[in-house]
Structure 1
Amino acid sequence: MNVFTIILLTAYLVIQAFEYWLQFQNLKHMKRQGMIVPKGFEEHVDAPLLKKTNAYTIEQNTLGFIESLFGNILLLLFLFGGLLNWYNSWVLSLDLSFVLTGTVFFLLLMYAGTALSIPFSLYSTFKIENKYGFNTMTIKLWIKDLIKSTLLSTVLVSIILGGAFWLITASPSFWWLYVWIFFFLFSIFMMYLSPYVIEPLFNKFSPIEESELEEAIRNLMKKVDITVKRIFKIDASKRSRHTNAYFTGIGKTKRIVLYDTLMERMSKNEILAVLAHEVGHWKRKHIFKRIILFELLSLMAAFIAFNILQSDFLADIFLIKETTLFSKLVILSFIFSIIAAPFSPLFSYLSRRHENEADQYAVDLTEDPESLAASLIKLSRDNLSNLHPYPLYAVFHYSHPPVVERVRKIRGISKDRQR
């Protein structure tokens, strides 16, 4: 092992050790504070529920820790234990074209990752989720979903990889730009395609039957000049009792999708508040801003990758006997993950800021802060969300502000209005 690989290995181990320390501190903090009912939550949260929430969080985190540790050990063996070199040579021995070799190379890695995740997924779904009353999925449906998602991933990944590797052969000097453009256009295409082709493969979409709720939603959308093409509910309850709602669509025409579990547990005003929050993301252009940021970073990463991949430096330091672009891409993605890790608090901060802005917009739109606060409390209660995360853990990992903090801010808006 040379100096460069020792530095990479050390950096990765330090990052993972810090991550495990954060998880430990998060659980430790929850054990200290977890039985305290937050102010304003008294009507929805009690001691038995907090006890159940704490137990659920501990079990989920324990499983996540074991899965992460298992995955990290395999990753390090693959990269630093010579398995990448063996795998790279084996794929080359198939004597396929460049495009097909690259596609097979990464598809087989994807299949391996899927296979290794199966035991953890089964335990999470049929042990933990069952124990805490969330799982409604049968083993038959689980297998059916696995087959569907694997076949779908095979098709989509084959298109992406095949197109990218063809562009590399077609334009050796500017492929970084053409591949970036291809990925960007494909992602936009998928945003159009997914609501009509992919999502219905897994859930049944049906028009909501509550005419009063539908009219209220359409009136809310008219206030902000959003055309709602369809308002659907999906049969989420056939898989889980978790609750959610979301928008799909591009441009001014949107589809609103409500989980049937959400409709069962929330009042009309609370549902409107949840949707008003989603409207806030659209009207504040959060989706657009995230796409722009992601694409700019992707373009920069593509250019850097192109220049690094011109050399065989990465393959040499990892002792790859038969240098290929594919093995170098694996190594480079590992290096990029190390470089990106310190920036995760920044991206989490930007996401939390957007959530706060969307909350503010929802309150302004509905003029009903209490319904938004109540909806967030119910969502946290029904999903057994940890009400007392360790602050530093939230800084690194929470894309939404902790729910207690969000509710406090929303009710603060309400008090400011009354002054």
Structure 2
Amino acid sequence: MKLSALAAFGLALLAPFSTACGQTQEPSKVEPSIEVERAFPNLKFKRPLFLTPAGDGSGRLFVIEKMGVIRVFEDKQDVGTSKVFLDINEQVSVKGNEEGLLGIAFHPQYAENGKFYVHYSSSVKTKVGILSEFQVSKDDPDKADPASARVLIEQKQPWRNHNGGMIEFGPDNMLYWALGDGGAGGDPKGSGQDLTSLLGTILRIDVDTRTGDLEYGIPKDNPFVNEPEGARGEIFAFGLRNVWRFSFDRKTGELWAADVGQGRWEEVDLITSGGNYGWKVREGFEVFTDKAEISFGKAIDPIAVYGRKEGISITGGYVYRGERFPSLQGSYIYGDYQSGNVWRITKDDAGQYHNAMALQDAGIRIASFGEDSKGELYVLGYDSGTIMRVVPKKP
């Protein structure tokens, strides 16, 4: 691989740590069924990493830029400008290629309380990921109040990569947060199978309560609140290498996650409470190393995988639940940052999943997918700074 690709945002280290004899990487089935088109032709962003509505019925969309800026604009095709909603550039580190302002989530009662949450890499504290709460300005709905910041969690990172990033409120109104295994390559600290560490997990916390001296609450029904001994109660699922975007199906509530692979396989997982997804014992369906063991429970197989000939850094998407394109209804659509390929997972009446490449090279580096308030699906181009809309392939 070229050095320029290794320097790109969000890519995994590709050193050959695996000791297993890998299976043949069969190519994905190619079934063209979608396209992308420019959604907001008059707008461009600087290294955009996520798009979301606030859930307040205002008809606005918010985009986070890696360097530490959140922008807001009207959800109209001919919108001409965006406004700076929050600028925390001075607090955000981008020393590591995978550092930056990585996630945003609006409180389910944002329309009433004005609270939202961000995850960013700290420039003040070395190799620390911060989850903070902010509030919107009392005088301007298009401005956040920087002085309102309240830090909920500071998570130390052994290295500057595998920071995870996604935060999202689930149907249960709990906040979920994905954290990578801590970085480097091959999970040298064994974080993936370590339930005493928050690294390599998806967390589930209650931002509206407090547990002991914590700035947040640990839900009593979290899977590891009572066992095993020493486990962190915040953990919802573990054995994950570096989830880059997860999402909840608006209809079923299922939690879909895309886990970036080490050197052979990118994978899509359905996340369940207490689930162990195998890293670093496994990568995809394969054994990654025989020098580690499953620490708790049983490793859960991915829903789908693709090999490194088709992409090298998976970007998780969404199950389409919009109304404009009935042919896409119920499909999980995701892509690859580097190759620009886009896949579509469908489920048949027998409950079997079918994974196929729906678009070969979207023409952008896919930093993220995003939904608007109506469930329509977008793709963000990291280098191009453009927002594309997912549409069915034209006849």
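Per-structure values
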read-out: Of the structures 1, 2, the one that 59, 59, 44 was derived from, the read-out being Cα extents along the principal axes in Å; value: 2
read-out: Distance in nm of label points 7 Å out along Cα→Cβ at positions 245 and 333 from the coordinates reads 3.7; which among 1, 2; value: 1
read-out: Which entry (1, 2) yields the derived value 17 for relative contact order in percent (Cα under 8 Å, 6 or more apart); value: 2
read-out: Which of 1, 2 yields -0.46 [log10 I(q)/I(0) by the Debye sum over Cα atoms at q = 0.10 Å⁻¹, for residues 77-308 alone, calculated]; value: 2
read-out: Winner on mean count of other Cβ atoms within 10 Å over residues 93-100 once structures 1, 2 are ranked, highest first; value: 2
read-out: Parent structure of the calculated result -500, given that helix-only ellipticity at 222 nm (-39500 (n - 2.57) for each DSSP H run of 4 or more, over all residues; to 500) is the read-out and 1, 2 the choices; value: 2
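Taken together, the values in this text are just the output of simple stated rules run on the coordinates, not laboratory data. These numbers come from a predicted model, not from an experiment. Cβ atoms are built from the backbone, for glycine too; each structure is taken alone.
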